[in-house]
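Following are the structures in question.
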Structure I
Amino acid sequence: MDNQPTKLALADRMQAHVGRFTDKVFDWKAFPSNVGYEDLARAQMRYIGAGGSPKAGDTSTLKPDNFTVSLIYKEPGKYAACHSHEIEESFLIIDGALIVGWERDGEVVEVNLGPKDMILNARDIGHGFRVDGVEPVMMSISVDVGKPLPPVYLYHPKDTAPELARSFGAEPGKTMHFDRNGTHPLQKQMAQYVVRHSELPTIWEDAGFTRKVYVGKGGIEHDTCRKEMLGIPSRVGVKPFTRDVEDAFLVLEGSLIVGWEENGEKFETELGPRDLLKTPAGQPHWFRNNGASHATVWYIVGNAEAETVKYEKA
């Protein structure tokens with residue numbers, strides 16, 4: 001019985017780092033600049049930090065360190081006005097198809113992203129997004145700093161013609177479709193930041209699961225956060241490991257058991273689709289797929305250094 005308080009403390013602390021999809025609600029008023037503009041309507045579900053919205057005081061979200069994580073829901077026909085950030089911001093598509101546009105000097109390059117595709121929006125580049133398809137879009141947005149500054153709007157319908165705002169600032173004839181081999185400077189820049197899931201190499205770990213590196217060594221090499229897609233077959237797990245920065249698992253498909261240990265005590269919890277666990281720096285943790293189906297997990301690490309963890313099969 002002497003160890004029971006430690007175990008309860010570990011369990012309580014771990015559960016306090018879990019964001020459950022079913023415990024959360026979508027916020028349709030997360031972005032005040034959208035209020036009164038029906039075409040800009042979108043909903044946000046916050047997991048870590050405010051995610052670019054001004055809702056930094058939301059007590060239901062986890063405290064951010066080096067990145068934020070949120071879900072964004074956008075219906076067909078709606079768009080987000082062209083804006084920029086002081087830091088990188090990634091869009092990972094979960095469901096649907098999303099048009100993302102980058103603008104410079106009145107010219108725009110638009111790329112169509114499908115499920116599991118990602119774009120890392122470069123700092124200080126004007127960008128917006130639009131749903132032209134027949135189904136809504138669900139995506140995960142991660143801003144690569146704990147407390148981002150408010151966005152700077154470049155083409156908002158409050159001070160720009162609606163047609164120009166919807167095209168992200170491109171006049172007629174000034175929109176280019178994304179071409180990875182295009183010679184236009186904006187095409188070349190965007191080509192460095194678009195990730196197609198189908199084009200990424202699959203890395204098989206000796207521990208029995210796969211990694212696709214979106215941001216980090218082997219993907220978009222950057223200086224902020226590492227972002228990967230993990231594929232974990234049924235009955236595969238790893239032994240405890242630690243990092244000197246925080247990491248987060250967001251389950252996209254299937255389920256995942258994640259555990260923490262401390263002073264010989266252990267506690268595990270199961271994450272289902274769209275559940276998230278953030279593990280602080282220095283905390284030993286592990287994962288295991290106890291389900292009958294494959295688990296797909298979006299994985300974010302608080303720095304962009306090359307992988308140093310040697311995963312060992314449990």
Structure II
Amino acid sequence: MRTNRSRAAVGSALAAALVLGGCGAEIEPDAKASGEVTVKRCGEPVRYTVPERAVAYEGGSADKLFALGLTEHVHGYVMPPANPPVSESPWASEYAKVRMLSDDLLNKEVVVEAKSDFVVAGWNSGFKDERGITPEILDKLGIQSFMHTESCFNYPEYPEKVAPFEALYTDLERLGKIFRVEKKATEVVDALRKRVKEVEAQAPAGEPVSVFLYDSGTDQPFTAGNQVPPNDIIEKAGGRNVFDGLDERWTQVSWESVAEAEPEVVVILDYGDLPAEKKIGFLKKSPHTRALPAVKRNNFFVLDYNEGISGPRNIDGLEKFAAYVRELRG
């Protein structure tokens with residue numbers, strides 16, 4: 001799940017960021033920031049104190065904190081090289097105020113060295129047993145943690161199943177409670193919901209456009225099931241994810257199933273180490289895909305990594321894809 005992509009909408013995205021996060025403006029806490037508050041971490045109720053040295057893994061985590069005006073509570077971020085440059089973010093000025101701690105995968109050592117008191121990441125995409133960094137491990141070290149609700153679908157300890165956009169809103173509300181900025185969280189969520197409703201109201205009538213999301217893979221394609229943001233982006237724009245019947249997050253399928261679906265559009269998830277141009281080139285040459293309606297008609301839409309993973313930029317991606325679908329339907 002990664003990105004690079006068209007820069008055309010940076011202006012509108014920045015405007016949206018100003019509305020969402022005040023671009024890091026100081027937010028008055030809604031209540032005294034002392035003591036503890038109970039908030040769910042996936043399905044587990046957890047007691048939190050207000051974090052002062054938060055570490056965010058990837059753009060989705062940092063964007064959620066910045067959108068809530070919490071820059072002063074963020075110590076730094078971990079950003080693997082596959083991610084787009086933070087300079088492309090609507091919150092670029094906020095990234096500049098905090099430290100980049102690592103350009104590798106999230107690990108326990110970087111969190112401990114940063115003296116962090118709070119880590120935000122997803123399950124498998126950040127926290128992972130195999131890498132020795134999980135909420136349970138951090139709990140034992142006295143370091144608080146928070147997981148993206150969207151990723152809780154795969155969390156074995158306390159799973160939680162929430163539709164992707166609702167999971168985004170849930171995260172903002174839960175983070176708002178942890179940091180005692182509930183009022184700001186409500187404003188941000190309300191603004192996002194309004195934008196989604198406006199898109200849905202403009203969706204073309206008739207049969208939804210069939211869409212295949214291509215993340216990566218040559219022997220077998222890696223795509224989006226119904227538990228990740230692109231599924232909601234496609235659906236609310238007036239399309240249908242051809243793999244929306246898969247109760248999965250990011251998952252492998254067969255090229256045969258892609259061919260059988262005959263998608264009218266291919267959404268390319270664009271990220272640094274595997275740019276969209278190379279993926280499109282592969283699809284145009286591969287015997288599995290070159291005869292697909294979408295490929296023959298050159299119907300490719302490039303979705304930025306940070307618009308495809310859980311974060312406020314999901315709604316930017318929705319608006320852009322919706323405009324593409326409306327133009328396609330003419």
Structure III
Amino acid sequence: MKRTLPIALIAAGALALGVTGCGSSGSAADDDTLSVGVFLPGSVNDTGFMESAYAGVNRIKDQLGDQVDISYVEQVAAADYQQALQRFASENELVISVGGQTDADLRKVAPQFPDVTFVEIGGPADAEPMANLAYYDPQQAEAEFVAGAASAAASTTGTIGFVGGVELPAIVNAAKAFENGAEFVRPGVRVLAPQYVGDFNDPAKAKQAASAAYAGGADVLSQIVNLGKQGIEQAAKETGNRMSGGPIPGDCTNPVYIGYVKTDIGTEVEYAVRSVLDGTWEAAQVPFGLTSDKGGTDYLVCSTVPAIAQAVDRAKTAIADGSVAPY
């Protein structure tokens with residue numbers, strides 16, 4: 001069910017908000033529990049960042065239900081971000097916002113609630129933390145560097161491409177890393193200019209972009225489009241080409257997938273909650289991914305072609321030992 005906020009939210013409270021928690025939320029929570037609100041602008045069924053974050057919410061319920069009163073809201077219209085975040089901040093001690101598209105609104109709201117702790121997941125890698133706002137970086141560029149290596153090794157045409165959702169700094173950096181990873185394992189490979197469809201969750205637009213890339217000679221694509229991935233998969237099937245999936249790994253028996261970029265946003269949601277509980281939370285840029293001991297990011301190979309697995313291993317090693325920069 002789509003939940004557009006905050007008018008219905010303000011009028012009818014948590015029921016209209018569509019939150020789900022381990023008890024009551026915000027100010028109604030027991031003093032001994034940490035009240036947490038997870039802001040998901042997209043759908044928890046997007047097979048992407050939002051669904052991955054939602055998995056973390058459920059793990060927290062299972063593991064920390066006696067310590068945490070956690071709720072979430074999904075599918076919020078962009079025009080409503082600021083008021084929805086304000087409502088969450090008025091009801092919770094910790095607010096976790098998923099997606100760089102929420103950054104501008106979050107930076108306006110955080111100073112209004114100095115006693116609330118905020119975490120943004122997937123925001124700009126160069127954003128300056130605020131006194132009560134930390135940034136958690138899933139290091140998408142690291143994973144896309146590896147995806148680029150896998151795509152280059154898998155390509156028979158020597159041409160590959162990348163489709164992104166909203167043209168945010170993190171997505172642009174990931175597209176550049178994809179190109180660099182491809183060149184790293186296959187110098188001279190042709191990488192088409194990245195296409196940004198303007199939406200993470202529009203399968204029709206993503207399919208159109210993918211079809212154009214396949215028509216332009218690419219036979220392998222990578223992507224960061226969440227629900228839009230369905231459209232790329234359709235285009236790959238119809239044209240007999242391939243792609244990388246993710247961020248939630250799927251079924252490797254599907255022949256269109258050479259592998260999956262695994263980005264576990266739920267890990268970062270859990271980290272935020274646990275760090276507040278144990279008093280280690282910091283207003284800092286916190287990296288996750290291949291070069292971090294916190295994990296959360298990987299590339300999983302589906303293809304049985306040895307050259308693809310070898311390219312992935314080379315790329316991962318180079319990222320891990322610092323011999324290359326993703327972008």
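Observations on the structure shown:
- When mean count of other Cβ atoms within 10 Å over residues 177-184 is computed for each of I, II, III, the largest belongs to: III
- Test item: semi-axes √(5λ) of the Cα gyration tensor in Å, for residues 193-256 alone calculated as 16, 15, 10, pick one of I, II, III: III
Readers should treat all values here as calculations from the given coordinates under stated rules, not as data from a laboratory. Note that the structure is predicted; figures quoted are calculated from it, not measured. Cβ atoms are built from the backbone, for glycine too; each structure is taken alone.
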